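Down below are the structures I want you to see.
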Structure 1
Amino acid sequence: MAASKTLTLGDKAPPFTLPTADGRQVSLSDYRGRQPVVVYFYPKDDTPGCTAEACAFRDQYEDFKQAGAEVIGISSDAPEAHAKFASKHRLPFLLLSDRDGAVRKAYGVPATLGLLPGRVTFVVDREGIVRHLFSSQFRATKHVSEAIGVLKSLP
């Protein structure tokens, strides 16, 4: 099997369509031409780092909205797990289920220590181009400030 390509700045973000916690299908193309999207990949619902990251996105969600952007979290957890996680922590943004890891692979999100699904955030502009990526397994909340800073610089 071919190794997944690591996305770089200026690349077109790979398309995806994934289920939400309530069973709807959401595609990256739903936002094309309308608004930038912050797509963040995280390892697992309700783990300490992932909870801190999700809550940081939640706590600054209004900043993302003011910047005209939508936030989408993606992990391999089942939609039912996402529903519980979102409800428990009052998450106002979408969590999508990438059960087979195909979208994670398309985005080139690496595994940490070869085992743990990586934590990478992409800022995708309204035309579908990757304008920023930030990868840090252990600085979960830094993903939020990185993304907001980039969104404020987009035209």
Structure 2
Amino acid sequence: MIGLVRFLYLLALGLWIGEIVVFSFVVAPAVFRTLGPTGGGDVIAAIFSGYYALGAAAAAAAFGLGLVLRRASSRAGWWTAAVVVVALGLAATLWAGTVLHPRARQLRAAMHAAGEDSPAAAEFRRLHDRAVALNGAALVAGLVGLGLSAAGLRQ
């Protein structure tokens, strides 16, 4: 049974990390390169709800499964550290997806109506920068969590 928990934990962690990497370094740049700022922004905005939902689900699964592995391991210290780091990444993902994304979506519409030099545009850029930072924090958390987990899996 613990073997299945390990597999599912690593699958969830890998999915979360992979999603962030592929979206951030492959999909988003290609979409913006192909469609430009306005068209690319429309496509990316349409993807974000699913992106954040998948990321939060995968991170939450890794968090819960990490707790199970912590309880079952003789290396609880490593698992505690891994779970804490994953929790921080999950919090970053949830904050970006449930707080920043909805507000940025509203600001994006206002920005298109008022123009690129409007206060809405400045606020949108500020929120975008925060979302990028949170996305980076989630990626780092996933990678650090993976490294700590590798230490915890060594028996």
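Values quoted throughout were computed directly from the atomic coordinates according to the rules given, and no laboratory measurement underlies them. Note that this is a predicted model, so its numbers are computed, not measured. Cβ atoms are built from the backbone, for glycine too; each structure is taken alone.
Ranked by distance in nm of label points 7 Å out along Cα→Cβ at positions 93 and 109, structures 1, 2 are led by 2, which has the greatest value. Supply the structure label, taken from 1, 2, corresponding to FRET efficiency 1/(1 + (r/R0)^6) of positions 13 and 37 (r between Cβ atoms, R0 = 35 Å, to 0.05) with the calculated value 1.00. Of the options listed, only 1 reproduces it. Out of 1, 2, which structure matches 3.8 when distance in nm of label points 7 Å out along Cα→Cβ at positions 77 and 101 is calculated? Matching structure: 2. Assign the value 32, calculated as relative contact order in percent (Cα under 8 Å, 6 or more apart), to the correct structure from 1, 2. Working through the options, I get structure 1. Which structure, out of 1, 2, was mean projected area of the Cα convex hull in nm² derived from, given a value of 8.4? This value belongs to structure 1. Taking -31000 as the value of helix-only ellipticity at 222 nm (-39500 (n - 2.57) for each DSSP H run of 4 or more, over all residues; to 500) derived from one of the structures shown (1, 2), identify that structure. Considering all the candidates, the number was obtained from 2.
Each of 1, 2 could give distance in nm of label points 7 Å out along Cα→Cβ at positions 53 and 85, but the derived value 0.9 comes from 1.
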